[in-house]
Structure formats: C-alpha cells, structure tokens
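Engineer: Structures given as structure tokens follow.
Read-outs: derived from the displayed coordinates by stated rules, not from any lab. As the structure is a computational prediction, the values presented were derived from the model and not from experiment. Cβ atoms are built from the backbone, for glycine too; each structure is taken alone.
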Structure I
Amino acid sequence: MAVVQFAIQISLLFKGERYITSSLTIDDTYYYLQTAWNTKQLGLVSFDGLHTTNGVQLLWFLVIYLLALLVKTKIILLFVTLALSFLFNGLCYIFIFLIGKELNRPSLILIIASLWALQSLPFRIYSMGMENSLHALVIWCTLWQCVIFIVRAQNKERPNFWGLTIVLILNTWSRLDSALLSTILFIFCTAALVLIYRKELRVFLKKYARTVIYVSLLAGFGFITQVAAFRWMGDSYLPVSALVKTSGIARGLSAESIKMFMDVFLLGLPSILQGRLSPIALITLGILGILVVFLLRSKYTRQSENLRIFINLWCCMLVGEVLYYFLIAVSGAAYLPYFAWYRSPSFIFWILTGAFVALLTFEQIKPVSLHMNFHLWVPVGFSLAVVSIAVFLFFRSINFTSQLYTARYDTALWISENFLPDTIFASWNAGQLGYFSNRTFINLDGVINNVDYYRRVLHGPISIADYLAENDVDYVVDYDTYGFIPDFPILRTFPVNDGTGRSIRIWQVSSQASSAR
C-alpha cells in the first residue's frame, strides 16, 4: 500500500511546475522553500534576504534546508520537497504495520492503514509540501514507540526510554504546539510503568529512577535546543509566526470561545467529512464515535491486554485533543486563518477512532458469521472498499486548480520579466510571489518577517506606510490589503478567474523609486 500510494502521488510531479503551483502547494509552502534557499545562499535565516526570521517549525525547516544544500535550483528544490512529502506519507504505513505487529492485531492495523490512505491520498493537505507529512510520520512512530514501551513494561522487560523520548522531542520539533501531546504521552508511559511496579516501588526506583532522570534531562535539552534555535534565528524564544498567530485578545470562557471550540472540533475531523454533513451532524457523529470506543474498551479489552494498551493511548490523544481545542478556544489564537492547515494529530486521532468503531462492529457480527469464516474477510473487504474510495477521490481531485494561485504564479513570472533584480516588493501573501519572481518580497502579515516588525508595526506605533518607506519598498502586490488601504497608483492588475471579482494588483509605492523597465 505504501509503494502504491507513493507511486500514485509522485505521478503528480510529471504534470509540471504550473500544475504544482496551482493545484498542490499553498503560499506557506514557499515561505519554507524561500527561507531555506536564502539561508543557503546568504548564510542568513531570512525569507526576504533583508530581515532575519524564525517563523518556521524547526524540524521541517531543517529538512528543507538540507535539501536546499543538495540541489542547484529552486525549481528542483520544489520538486524534491514534494517527492519527500509523498515518501513520508508512504513511510507512515511502516509504523502502522509495526504497531500491528506489536499488538498482534492484523485486522485492526489493516483498517487503520486503509483509513490513513483515505486521509493522506486524495486530499491536498498531504500533498502541499508542508510539515504535515513529516508530522504524521513522527506521530505514527511515536505511537509505535509508546506501544513498545507499555508492552515491555507489562512483561517486566526494560522499556525503550531513549527511543520514546527522542520521538517525543521530534514531535515537538515538528510542531511546537505538539509539545502538549508529547508531555501527555510521556507522563502516561511513565505513570503506567510506576503503576506496574506499584507493589515493588523499591525495585522500580533501583531499576529506573536514574533512567527517568536522564531522559527527563534529554527532553529538557531537546526543548531548550528548540527555543535556543528560534532565538538564534530571530530575536525571540518562540517563532514569530507563533507570536502573530496567538496575539489576539483572549476569548476566555464565553459564547465566542464555545463557538471556537466547535469550529476547531469540526476542522479536526477527517477531510472526507468536511462540508458533507451539517455541523450538528458532524459533532454528533464525532461524539458517538468516541462513546463507541469507550464501549469497546469496557467490553472487549479484558480479553486483549494489547488492545487495551492501544485504546489507552487513544485516550491520551483524546485528552490532548480536548485540551488543545480548549486552549485555542479561550486564548487569542487565530485558528481559522492559520492553524487550520496543520491537523495531523487530529486526523490520526479520528483515524484511530474510526478503526476502533469498525473493529467493534466486526466483533458484533463475528458470532453470526463464524461458521462461514466470513468474519475473516470482513476487515479485508472493508479495507479494500476504503482504499478504492481513496483512489477514486484522488483521481477525481487531480483536476482541481486554484485560480488564485494560478494568477499569483503568473504575476510572479511577469514581475521576474519586467523588474530589475534590486526592486523591493511587499505582500501579505508573499510566498509564491517571492519564490517564482526571484525578487525581494517583504512579508507583511508578519509570520515570516522578523520580531521587530511584529513589535513595531503589528503591535506598535509604526504604520504600514511608514514601514514601506523605511524599507525602500517600491511596490505592494496582493489581492487583498487586510485593512490597509494604499493610496498608491495601481501599475497593473491580474484578474483571478474564480467568479469572485478578485484581482492581484501591483501598487507603485513611489513613482520616483520605480525600477520597472
């Protein structure tokens, strides 16, 4: 299944650069690519080549930077990045298989693998060259290490402290907000070990106290390394993108926070359900799925210790999801415009939920079909049906084209042909424009700019107009101005042919500073 999915997804790259830019990637994809390329070329972690930035997720940026060191052109970097993302999608099946091998539950893992195909194959979120594929791979690896840890602990064998700690660190490096899930899983595994030795605490302390201290220090070192890297790249211990995304006014416990909780809940559901049912129906379906898993835990896990282990890990993910949703809901985080792209933990949680529900259903029909051995083929048939749906949806979705991204790509090419190399541009959506125009583009929404911009402009006394003048910006390019109405002449307009009437405009900031040919 891994090889088939990789082959199917890699075939998309043969459609060419224009297809990739309009149908696969998003603007944020190029924030990473351009920053990694500039780091290679300039020795400076910078998107625009002028200002340092730390607005990245550490592990994915390191991967892209290593790729940038190996390739000679930015176009090759784009293709290689997508190919690596597709490879990560396929490698997830290896860890799913290893989980099944450890649990000795082949039917459950077959179901999980098919549901992973349904999520990762047809939907854009795992083909856009962002950290989602890497993050999913790390999470599946983390679950595998957690299963090994608990199984060994129950067998009174030495648990894999070091392997577990390393993948939990990598999980946090993949997405800083996944530190919550890493902490919960580490506490759960350690507590489970203590519980097993609850009648032999002296034995536990003698065997594991020193190791627990060492791996705790390793976890702390991993976190300190991460924030130190952010500080070295920019001027803050948190990435500037996190500062921008979480700087809103806290909602607290209010009707607004309840609505936000529901919105976050809905966006975390599997992509195949998005927009196909009403919000109330989706919420009801999700809650029923969770209740069914608790029923499975109480009814069947006494017969299977390994299944109980895996469902307990699912419970940890449930706690992590609820706490994460709650923190987003009551804080000032702008989830919908920013965080909605990065939902691998939520997707994997619901994949496990769906797999457990399917398993309970098969257990219910097992007595009826036992005499025909029909029960042995039900999981296989279910998985084949799900994979068939995934493949069908994939081939139906490959003709998708974003007219906005197409127009932005054409704008970037026009800029590269009509402006001198030293021209300075600015945009709120600067990724695609900066990458394909090969011109300096300053990011105005702040997520890949520097901390100084966040403090002085987004949350300080300096206006956008003053900032543009301060940085000798010649042109502003975008389809929206996000509240700032530029009093500048429009040099050129590129229509977005999506029926909305939008267009990408090039405003000339200063006629004296123009460097257009």
Structure II
Amino acid sequence: MLTSAHTSRAAVRSMASLTHAASRVSASPAVARTAVAFTPASFSCRRLLSSNSRPVQQFPRLQSLTSTSSKRAFGTTVKMSSATRTETDAFGEIQVPADKYWGAQTQRSLGNFDINQPQDRMPEPVVKAFGILKGAAAEVNMKFGLDPKIGEAIKQAAAEVAEGKLMDHFPLVVWQTGSGTQSNMNSNEVISNRAIEILGGEKGSKKPVHPNDHVNMSASSNDSFPTAMHIAAVLELENTLLPSLRSLRNALQVKVEKFDKIIKIGRTHLQDATPLTLGQEFSGYVAQLDRNIERVETSIPHLRYLAQGGTAVGTGLNTFKGFDEAIAAEVTKLTGTEFKTAPNKFEVLAAHDSIVEASGALNTLACSLFKIAQDIRYLGSGPRCGLGELVLPENEPGSSIMPGKVNPTQCESLTMVCSQVMGNHVAATIGGMNGQFELNVFKPLMIRNLLHSVRILADGMTSFEKNLVHGLEANEPRINSLLHESLMLVTCLNPVIGYDMASKVAKNAHKKGLTLKQSAMELKALSEEDFDKHVRPELMLSPKEKK
C-alpha cells in the first residue's frame, strides 16, 4: 500500500507529465492556439519550509535569509487546487494550478526535472535572495524607463518573496539547468503574477506585468542567478554561521579558564607524552576556532561582488551605464550589508571561485570541529574502562540492549555533520571547475552545497555547545591518577641524567611494573631527593626561565 508521501509524489508526477504532454499537443501546428482540456485530481506536494523569516528594509530590512532559530520540516504539506488556468510560453499552452503564482516555464520544469522532490528544492535563502534582487532591480529600472506603476507592484511582490511569504510558489529542485534559468524564471513568473494580482489583473495574462519584459528587465539568468547566490551566501555566513561559531568559541574559552589549573598527561601518536593543563589543551581548540572565524570572514568580501549587469556573457547587453552600480547600491540598502558591482563581469559569470573559497573555509572549519569533537569523545570514553578524563553530559539513553549505557551522541552528531560538509565541498569544487568559456553551469549545485554546509554547521555547533560543552566537567581524580602513572614524566630528567639513562629508567619501570622513582632508585640514576626535586609536573608546563 502506498504511503501518503508516495501518493503525493505520484500525483505531482502525473500532473507534470500530463501538462507537459498537453503543452506538446497545443504547440503543434495542427492544433495551434487550442487549449487541451485537463482537470487534474486534487493532489498535494510537500514543501521544505522555514517557520521564521526576517523582513527586508523598505519591507523592512532583511538581516538574514533564514532565521537561526527556524525549524525546517519535510513534513509540511502544501495542498493545491484541482482547478487550473492556461499559461503560455514559447512552446505553447500549458495548464498551471490556478492557486499558484508560477507560470508556464516553471510548470514545464516540474515535469522535466522531477528529481528527488521535494527534498532537493532550491534553498530558501536563494529564493529570498531573488526577492531582494528583483525588488532592487525594479527600483533601479524605474530610473531607466520602467513604468512606476508596474515597478512599485513588482517591488511589493518581490518584498513578499524576500520575506518568505510565497515559498509555496517555488517548487523547483536544484537539479535543473546549470545556469539556474528555471529558478530565475520561477521568480520572474511568481513576482509577475503577484504584481498583476496587486494591480487588479488576471494571473497568467502577463498584463500589465510581463515576467521577462518587466520583472527580468535589464537582466539575464546568467547574471541574476549568481547575484542571488552571492546575496544568499553573504547573509547566511554573516547571520547564521558566524554567530554560532563565535558562540561555540566563547563557550570553549570558558572551559579554558575553568580547567586552567588541572594538570593532565599529554598524548601524541595516541601514546603517553609530557604533561600540560586541561586548560592548555582546550586553548588549542579555541585558537583553531579563532583561525576559522578569520577564514570565514576573509572569504566574505569576495562574495560581496555582484554579477548583475553582466547579462548573458558579461558584456552588459540590454542594460544601461550605471545600472550595475545602482543595483549593488540598492541591494546594500535592502539588506543592510555592503555589496559592490563586480569589476569584471566575465569572471563572475564564468567562474565561481568565491563560492569555492567560502566552501573551502567551511571545509577547514569542519576539519577543526571534527578534531575537537573527536578529542572530547575519546577523553570522555569509559566510564570505567576508557580514558575517562572528561565527564560528558548524559542527555539520553545510549543503548537498546545495555542498561545504563550513555553515549557521546553530540560528538558523533557533529563529526557526521563535518563529514557531510567535506563531501559538500568536494562537489562544490567539481562545480567550480565546470565553467566552460563564458558560463559556469554548476551554479545550483554549488550554492545548494554551500548553504547546506552553513546550515548544518551552524545547527551542529549550536547543539554541540548547548548539549555538551556547557555541561562538560573534568574528572580530576582520574586525570591525576593517569598523570602519575605515566612514564613520560621521565622527560624532565633528560637535562639531569641524560637521554640514555632516562630512557633506561623508563624502560626498566615499564618492564618490571615499577614507578619511575622505584626504577631510578634501582638503577642508581639519582637520589630520591633529586628525583622529587626534578620530577614535578607543575614545572613541566612551560619553558624555563633563563638563569
């Protein structure tokens, strides 16, 4: 028996295939201008929604394309009317759900690219970025001849897109043309039909607002989609990723100070090494995150350059002088963060090195977080037969068969997130390679992976901080016990008895099960008094002062 999800998807496919067939029939010469009668059964499609979104300035100002507190769910069902309307494009007529703002090209794309719906739909930050961009373009185009009445209606409709109010009308997946043309037209059609509605017209009429002539005025998908990519990337990095990263860094700094006086044994190659404090160990984690904050921040300025104004191949065909700078200024105004026009449009259309760079910064962050989570997991192993130097918060039962078992679930979750981010970066890197001549054709994949990495890293770090770092404690009795069992304390005797004799002391102790002091006494390496004078872990934590 099919589940509701299966039947919903089957219905979507059925409508897409039937409407696609209808468009072919209506586009043939024999039946030109003849609409195909088609009344689909009522069906639903599932939509990945954000429960919270921030408005744009004017609308008012947008600070982030997705709220860091938003909870996304695959389980949201969007019901569609069984009624349809007829829309047209260059291929002829096609039936579109009457209650949706998208038009012919979007409907056709639903049939042509039915790939992992709805999970892989275009990320919401990109959709909202299109709203910002189209609103900015309308404002600028009014200065270059666009009818103010039409321009204001476009701005109002675009604001609703930017605020996330029309997410149900953006059903396309990222697996489409590599330039993102289908999604650009999706935004053009939605904004056009909503603007028509605002002006009292009829959806689908393309009057008085045309998706190409008015909403897409002075633009091409080839410069619009990469512009939306950069807007989305900057806002998500600034308002979603960096706050979570800085917060985790600060939480670990609290532990640095708390653990500052706890001396423990160090480990290199997973073997005993010389001592350090637990605070020193955690200070390394903080320094890693400090460097990662710098890397992410360094990648953002290159994303502030916008492609808009380059149109098809970077020459600026069908635009006006100053259009590109005006667009960047308007986007800056709407978002509250700086954007500039790219000085070379050919580069930002044909290559997306800035996206690869930002993804690389996230890849490095993932490596750092993996190391940190892995260390904490190992240091918390036990509780009786592991290292047991850290006591991890007990958040949930760990086993369905072993009573009382508690697992380091936050560490495991974060390391899986990091692994996914690394995979995302590999694909983004391949995408960056695929700019043939004047156009990169992996745009949707690249921005989808970057934004996915941003979201899961931000959420993963927040969860790790809240559910593990805040409640993390040191097991001082265990730490002290392991410290004094280590043979590597002998290292401080190198300047006193020499490396060779110190090595003999350690090997003799290990072979016979003696303490270092017992072994040193047996080998007459030095007196008990001298041993106690020199073998002091608290004096092994930093360089010596010059005599």
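Engineer: Looking just at relative contact order in percent (Cα under 8 Å, 6 or more apart), which of the labels I, II belongs to the structure with the highest value?
Structural biologist: Values: I: 20; II: 13.
Comparing I, II, the top value of relative contact order in percent (Cα under 8 Å, 6 or more apart) belongs to I.
Engineer: Have a look at I, II and say which one yields 20, 52, 24, 4, 0 for P(r) over Cα pairs in 20 Å bins from 0, in percent, as calculated.
Structural biologist: It was calculated from structure I.
Engineer: For which of I, II does mean count of other Cβ atoms within 10 Å over residues 101-108, calculated from the coordinates, equal 17.2?
Structural biologist: I
Engineer: Right, something else. Given a value of -17000 for helix-only ellipticity at 222 nm (-39500 (n - 2.57) for each DSSP H run of 4 or more, over all residues; to 500), calculated from one of I, II, which structure does it belong to?
Structural biologist: Answer by label: II.
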